[in-house]
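Q: These are the structures, in structure tokens.
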Structure P
């Protein structure tokens, strides 16, 4: 490409960021996979960037990728400049209290139902308006990166390209539940002989619960599958079978707890609920929100949740020794 007249317009941030990926890849196909774009779409982005700058950045029809002199100069200086820009944006977005008009946070239904109201009561100083969205879809990572939310609570696995920054809030242990109305059985027996009530495998939670069930020897297809914890636990409550769920989901349906027997899932079977922010954005705010969520969680476990089900509260304390080691001050999130 010959040198063209550069545009007066500055390049978009996404064009510059993706050029850094191109510069560090062997081919456009490899770079496109890293950017989660098609190869033609990334080629179009490269052409747009070259049009804005008025220079060719990459030699065509060469493998591996070979940058022009202008491309090498841009690739050498760009990463540091982008980092500085991202830090500046993060500082602006993390400016506390009234300067932030709206803070949008997404979290799973189980968390929203059990502690969302309590969190909002302690989050009012974070922004003029705090908007809480319940429910995590399989495309939640895209929604965060696409700025539909500012922060999001989710559990691994999530974005593999390193575009999100995770901060641990607490662990939610998986458990087995069995109807108290049926003759008592050991878990190793009822997972083989009794019908399983399962979560639909359309979410990470459902997939993980199904994996735990199979590891315990449950080879038969579930008798019933549900998207909601309320429906699943109701079917277990009235005696249709057993299920793998989590303690937080149990507190989502407290009326069912009195009719359920709770057993621990295999050791270390828990989901780590993490507060996610976009990389290099809102780090200070993310830490603040995490501490407030931990405070609400600890007060609920030691207060109303303890009264509803001491056994379930014990499971939560056991899965979070760092939070409950000191009754007054939670340990910093890991």
Structure Q
């Protein structure tokens, strides 16, 4: 049995073929802008691989309930039944991208992650996955006696918590700019990193040239002082948000950081003060101090997680 898997964002869609044993081959990334419809991208990908997949599972950036997803930042609409009918899939499953990442957490090996903060994980306790990319994703993994249980969440949309006067000023300025309360995703995302860089520049009386998130991280890696300041502030905000999420979900099984931004700046993350901010200084510091934190660095995690979720659904159906 072979499975077409995909990790679909607003800019790129990464496709691959997964086998029942878990191996993933023929990975290929397609630009969303190059294809008017999702089905056009699927057809292009399948034309380049041998054989026809039996089933499909697509991980999408956003809520995946109902079997249909419309993207806010692209014209694509992913419809499970329609796609299954067009390509002859026996089953087609849509899942949230961080649900797929959470499922991969049950498969992760030591070489798949970078240790950010050591701790003492409790076996069987929930594992939190969280990370900034196009948006701020968050999910949970719970290992039960009946197999792994994944829980997609919209935790990226909580109101942004601040710990210092400078952070409060940043949140206030961004709220004034966007016309509503500042959420975690407004800062902890690609567009948020850009807005954070511009806001810190304004606060310092600097004129910042137009930059993308990739420009900011690249400049920080090269030692640009303003970009380094931005990335450090970004990581500290993430430390607060991840710590609060750890407490809120009971994630004493550990926290896995993911997303498209952090793997590009591992050294800056480790040196930012993230771990200290995550532990915090509240009366629950012993709890967050004990929770280990890692950074997912392997590629294709969402693809493997999507395949595992589809296989889980088959096993549940047959039980």
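Q: Name the one structure among P, Q that Rg and Dmax of the Cα atoms in Å, for residues 133-308 alone of 16.5, 57 was derived from.
A: Working: P: 17.5, 55; Q: 16.5, 57.
Computed on structure Q.
Q: Quick check: 2.4 is what I get for distance in nm of label points 7 Å out along Cα→Cβ at positions 205 and 237, calculated from one of P, Q. Which structure matches? Mind dumping the intermediate values first?
A: Values: P: 1.6; Q: 2.4.
That value comes from structure Q.
Q: While we're here: Computing helix-only ellipticity at 222 nm (-39500 (n - 2.57) for each DSSP H run of 4 or more, over all residues; to 500) gives -12000 for which of P, Q? Before the final figure, lay out each step's value.
A: Working: P: -14000; Q: -12000.
Clearly, the read-out refers to Q.
Q: Which of P, Q yields 47, 25, 15 for semi-axes √(5λ) of the Cα gyration tensor in Å, as computed? Let's see the in-between values first.
A: On the way: P: 47, 25, 15; Q: 34, 24, 16.
Computed on structure P.
Q: Now for a different question. State the single structure among P, Q that was used to calculate distance in nm of label points 7 Å out along Cα→Cβ at positions 29 and 229, giving 4.5.
A: Details: P: 4.5; Q: 3.1.
Attributed to the structure labelled P.
Values quoted throughout were computed directly from the atomic coordinates according to the rules given, and no laboratory measurement underlies them. No experiment lies behind these values; they were computed from the predicted model shown. Cβ atoms are built from the backbone, for glycine too; each structure is taken alone.
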